[in-house]
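Each reported figure results from applying straightforward, stated rules to the coordinates on display, with no laboratory input. What you are looking at is a predicted structure, and each value in this text was computed from that prediction instead of being measured. Cβ atoms are built from the backbone, for glycine too; each structure is taken alone.
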Structure 1
Amino acid sequence: MTRLNGNYSYLYLVIIAAMSWWLIKLTGSDEFGRIAVPAHSPDYFSNGYTKWEMGELGRPKSKLIADEMIHYSDDSTTHMVKPLMFFYNEKTPPWIIKSETGVLSADGKDLLLTGKVYVDRAAAVGVRELKIYTFNLKVKPETSYAETDAWAELISLPNWTTGVGMKLTFAEPIHLELLSNVKGNYETK
């Protein structure tokens with residue numbers, strides 16, 4: 001007789017589970033857990049963002065600051081408002097790059113700075129100040145390299161140079177090349 005009562009208790013549990021499932025389907029309350037997420041939606045963000053990268057000897061290699069940072073889950077890109085990038089060298093003042101917006105690739109190897117882009121290196125002993133104005137600069141932070149296909153203006157007073165397309169290496173040996181339509185005004189001694 002005990003054995004028969006044990007089977008009924010399992011039967012009651014199955015009936016209660018089936019009725020619970022049926023009530024959830026009937027009321028539609030299982031839809032609360034399913035929220036449609038847009039394809040390109042942020043999964044986290046920050047107001048005030050800073051990322052440091054150190055060199056092999058523990059000295060700062062680069063720093064990235066942004067007013068706002070939004071990370072997207074679908075492609076793992078990081079979008080930034082007013083990014084500011086610093087590239088540090090032992091022998092010269094840091095290179096400072098700022099733009100209106102920027103997008104960092106999922107692997108962190110490509111930073112596309114969009115809109116107006118300003119590159120600046122302060123003067124120091126044996127180094128003249130250099131300012132660069134351009135648009136849409138592609139930066140590879142890992143290799144301290146940047147390039148653009150857009151117009152660029154280089155100012156190192158009293159000289160200035162303009163051209164279309166530019167390649168720039170921030171690390172030693174520093175290399176700067178304008179690719180086409182190069183024009184300039186140079187002071188001669």
Structure 2
Amino acid sequence: MSDALVASALPADAVELGRILDAWGIKGWVRIQPHSADTEALFASTDWFLQPPEARFARGFSAFTGCVAVRVAELKAHADGLVARFDGVADRNTAEALKGCRISLPRSAFPEPTEGEYYWVDLIGLEVVNREGVHLGVVRDLMNTGPTSVLVLEYTETVDGAERSAERMIPFVDAYIDAVDKAQRRITADWQTDY
């Protein structure tokens with residue numbers, strides 16, 4: 001393991017924000033594919049946590065096991081992703097060894113969003129009810145459709161006397177979303193069960 005990679009415990013509130021695609025250039029830089037178009041959290045923190053690739057992508061990976069902390073020396077936007085240089089990683093071979101690593105940050109390190117803006121990770125798991133208080137589901141995921149995001153809800157429905165899991169989608173726009181109450185873990189929407 002390189003001296004730049006310091007064995008560390010993954011923070012309890014860690015959120016995976018991207019992965020290392022490959023080395024970039026010959027001076028230890030890496031190409032990063034962020035999971036979101038909003039990369040503000042990555043730019044706001046100089047301390048990142050790396051984990052090895054998932055087992056199905058880890059063939060030949062031997063840079064480290066468990067979790068390591070790295071210090072970001074430089075980070076900049078490039079083409080359709082980001083490029084970064086870590087303290088202590090000064091050559092292409094060391095950078096190539098990090099290919100596939102997952103990048104996480106503690107949620108507590110994210111910059112505070114402005115009023116009316118939310119990180120997707122903060123919406124996952126919130127209950128969604130309509131104006132009448134009818135349960136519409138729980139946010140399982142969000143989907144980016146270009147101009148807007150869509151809440152993907154999971155709920156239980158009864159069909160022919162049997163309960164089954166179902167999915168409902170609601171555009172995450174002011175026209176349909178009345179309120180987001182993170183403290184109560186609830187979103188109120190102008191939406192009906194038969195939409």
Structure 3
Amino acid sequence: MTRLQTALDAIGEGKIIVITGDRLRGGDIDFAIAARHVTPDAVNFMATHGRGLICLAITPSRAVRLGISLLTAGAERQSGRPFGRSIEARSGVTTGISAADRAETIRVATTEGKTGDDLVSPGHVFPLITVAGGVRERPAAAEAAIDLCRLAGAGEAAVICSIMRDDGEMARVDDIADLIAKHDIAVADITELLAALDQANGGS
């Protein structure tokens with residue numbers, strides 16, 4: 001079994017994986033899990049071991065349904081991550097920052113039939129509005145996470161969190177080798193994902 005297939009199986013089973021090979025962020029790595037499988041425990045794991053911002057990667061069509069647009073539409077003002085306004089579930093949460101509250105906000109935002117009326121802003125979940133062409137158009141972790149979810153039959157939204165080292169610097173996969181081994185975390189590399197997508201599309 002290839003490393004990519006192992007990661008796809010893990011995504012389909014609701015497990016957290018690591019995504020490497022983001023070409024737009026200098027090699028930063030991210031935790032990722034299908035949004036449909038997110039739990040308070042998963043959010044807490046990302047917050048504890050990732051330490052970065054926990055974000056919800058969504059498609060442009062879902063962003064439209066939720067009434068979320070890019071914070072800065074001009075490319076010259078983009079930071080490299082396509083942030084929309086932060087969100088919170090309108091009901092079912094307290095302060096919004098707890099792992100349970102963030103998991104609930106993610107559930108609401110990714111449930112079919114929910115709209116912007118079911119959310120308030122600002123909040124403690126940070127949407128990333130991906131490009132329609134996915135990782136082949138933008139080879140970054142947010143798009144990769146959604147494409148991995150699609151291939152795994154786990155929906156079209158993902159929760160990702162950039163990973164920092166204990167000293168606050170951005171981690172590389174070798175920095176978290178012990179964590180990966182301890183928790184049996186699968187790793188998906190964007191280069192391998194792109195190769196698999198190209199093969200599936202006849203090498204185009």
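Tabulated results
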item	result
Which entry (1, 2, 3) yields the derived value 1.8 for distance in nm of label points 7 Å out along Cα→Cβ at positions 23 and 103	2
Structure (1, 2, 3) behind the derived value -5000 of helix-only ellipticity at 222 nm (-39500 (n - 2.57) for each DSSP H run of 4 or more, over all residues; to 500)	1
Computed 11.5 for mean projected area of the Cα convex hull in nm² - originating structure among 1, 2, 3	3
Answer label among 1, 2, 3 for the case where distance in nm of label points 7 Å out along Cα→Cβ at positions 15 and 167, calculated from the coordinates, equals 2.2	2
Winner on FRET efficiency 1/(1 + (r/R0)^6) of positions 63 and 159 (r between Cβ atoms, R0 = 30 Å, to 0.05) once structures 1, 2, 3 are ranked, highest first	3
If relative contact order in percent (Cα under 8 Å, 6 or more apart) is computed and equals 10, the structure in 1, 2, 3	1
